[in-house]
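There are structures below to look over.
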Structure I
Amino acid sequence: MLLKKKFEQENVSGVHIAKGTLTFQGVRLAVHCFATDGVLIDTGAASLANEFKKFFKSLDIDQVVITHFHEDHTGCAAFFQNERQLPIYMNEIMIDYCRKQADYPIYRKFFWGNRPPFQAKPIGNTFSTRHAIWDVIHTPGHAVDHLAFLHRETGQLFTGDLYCLEKTKVILREESVPTLIESLKKVLTYDFNEMFCAHAGYVKDGRSALQRKLHYLQELQGKIIDLYEKGATLKQIQSALFPKKYPITFLSLGEWSSFHIVRSVIEE
């Protein structure tokens with residue numbers, strides 16, 4: 001099999017964690033989903049449905065909430081709707097998009113599979129689970145509809161793709177570093193410590209991790225602006241700040257690239 005798959009699960013601080021990993025020619029991608037207090041946060045990818053379903057069937061949940069519309073977070077949403085008849089909630093911005101068969105590049109379908117259509121409901125500014133009220137925090141930058149979820153009682157923050165890793169080197173074409181910076185500032189005004197990231201997994205001191213990411217992006221933004229004001233072109237800035245070439249850039253035909261970091265800072 002060209003695409004190698006791995007599935008793991010664990011329980012941390014009352015949260016059931018499922019992790020699926022896909023590996024292909026030097027590119028390794030992992031995605032997590034989390035269940036706690038009767039709610040599932042994100043549903044993983046369609047390409048990992050067989051691996052995730054045993055975990056899903058073991059869950060005692062009432063509802064599903066989605067951090068954003070990307071296929072590695074919504075790939076198994078239709079399973080919960082069709083087989084479990086569970087309500088699914090997400091930012092209303094992309095509800096219409098998710099009603100239809102997903103349209104995204106072939107390399108993403110290779111990794112994450114074809115996301116089936118599903119019907120979601122608008123999530124609002126808060127939602128309730130069996131023993132808690134959660135804050136819904138709009139955190140765009142990675143995706144226009146991106147949300148983070150804060151469990152008020154435990155101080156656990158579920159960040160979708162807001163974090164992923166501390167020192168971002170490539171981003172999607174539609175991502176915005178200035179918007180990410182504002183979203184990081186916003187989420188850091190909330191009271192939390194533990195973080196559950198859709199790609200990095202459990203991060204015990206999530207606040208410090210997000211503060212470090214914010215500091216890194218702010219420094220990077222400053223360097224990009226400084227070089228641009230000194231007359232460097234966007235390509236020259238990219239070469240100076242990101243000399244390493246990443247396999248995902250070639251595999252994605254440039255949809256993921258460090259150039260988008262530079263461009264988003266200068267153009268916005």
Structure II
Amino acid sequence: MGNRFEGKVAFITGAARGQGRAEAVKFASEGADIIALDACVKFDSTPYEGATEEDLAETVRLVEEQGRKIVATKTDVRDFAAVSAALDAGVESLGRLDIVVANAGICSAALSWEITPEQWQETIDVNLTGVFFTCKAAIPKLIEQGEGGSIVITSSVAGIKGVPFYGHYVASKHGVAGLTKTMANELGEHRIRVNSVHPHGVTTGMVMTDMLPLLERYAETLAPTFMAAIPDGFSDPEDVASVVAFLSSSEARHITGINMPIDLGNTIR
């Protein structure tokens with residue numbers, strides 16, 4: 001693809017591992033400098049370990065290995081002041097902002113009526129409010145710069161259809177899909193495009209061990225329906241990063257307001 005992003009700066013949340021890291025490396029490999037942040041914590045409601053500061057340092061190493069600059073901070077997307085400060089520092093250091101990838105997210109599993117208030121709140125705070133805070137911090141900078149730009153939000157197939165055992169996650173991901181369309185309408189006059197991507201399963205550090213008891217518990221009812229919706233295989237983070245890079249490039253200059261599945265056909269079943 002060459003250097004589609006030469007001279008540009010991409011702001012990526014949840015960048016310490018998984019899709020966020022793959023996106024940082026992808027943009028860097030095509031010429032972009034990177035502003036990266038990650039909370040680097042274990043979230044209370046998730047069954048898997050969170051990313052670490054060592055993970056974020058590895059992202060920094062991989063970006064620099066591509067010959068690009070990176071400003072990386074331990075920052076929680078639930079804290080608007082901290083997100084704004086991290087972005088300000090990145091723009092001051094790197095000189096501009098062109099691309100926003102609102103990728104940070106968490107997941108846990110439970111039946112809808114068994115989701116705890118704490119699970120619900122943490123999921124909504126990270127997955128929906130965190131995306132809103134990311135965009136709220138970045139959009140004024142893109143408008144002021146006056147050169148257009150691209151925002152890509154990470155949703156999920158759970159932002160397109162109902163998925164058993166993930167009611168709080170589904171709600172958050174449907175929320176960002178709607179926010180995508182609203183902001184695309186609002187920002188068109190500024191030549192800022194807004195799209196969302198909707199992966200199915202991706203081989204990241206989000207190992208859903210809390211799903212196993214539910215599959216056993218509902219083996220005769222919900223579980224077969226749920227499992228039948230899962231196609232063979234999972235995507236790699238790099239598969240998602242390639243689509244995000246396309247949507248952020250001039251090749252997609254006429255694409256805005258879409259919710260793009262990256263789902264191995266999952267949503268057509």
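Tabulated data for the structure shown
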| quantity | calculated |
| --- | --- |
| Identity of the structure behind 0.45 (criterion: FRET efficiency 1/(1 + (r/R0)^6) of positions 202 and 250 (r between Cβ atoms, R0 = 30 Å, to 0.05), calculated), options I, II | I |
| Origin of the value 21, where relative contact order in percent (Cα under 8 Å, 6 or more apart) was derived from one of I, II | II |
| Per mean count of other Cβ atoms within 10 Å over residues 34-41, the highest-valued of structures I, II | II |
| Which of I, II leads on mean count of other Cβ atoms within 10 Å over residues 42-49, largest value | I |
| Value 1.00, calculated as FRET efficiency 1/(1 + (r/R0)^6) of positions 18 and 242 (r between Cβ atoms, R0 = 35 Å, to 0.05), assigned to which of I, II | II |
| Read-out helix-only ellipticity at 222 nm (-39500 (n - 2.57) for each DSSP H run of 4 or more, over all residues; to 500), computed value -9000, structure in I, II | I |
| Identity of the structure behind 14.4 (criterion: mean count of other Cβ atoms within 10 Å over residues 10-17, calculated), options I, II | I |
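Where a number appears in this text, it was derived from the coordinates with a stated rule and is not lab data. What you see is a predicted model, and the numbers here were worked out from it, not measured in a lab. Cβ atoms are built from the backbone, for glycine too; each structure is taken alone.
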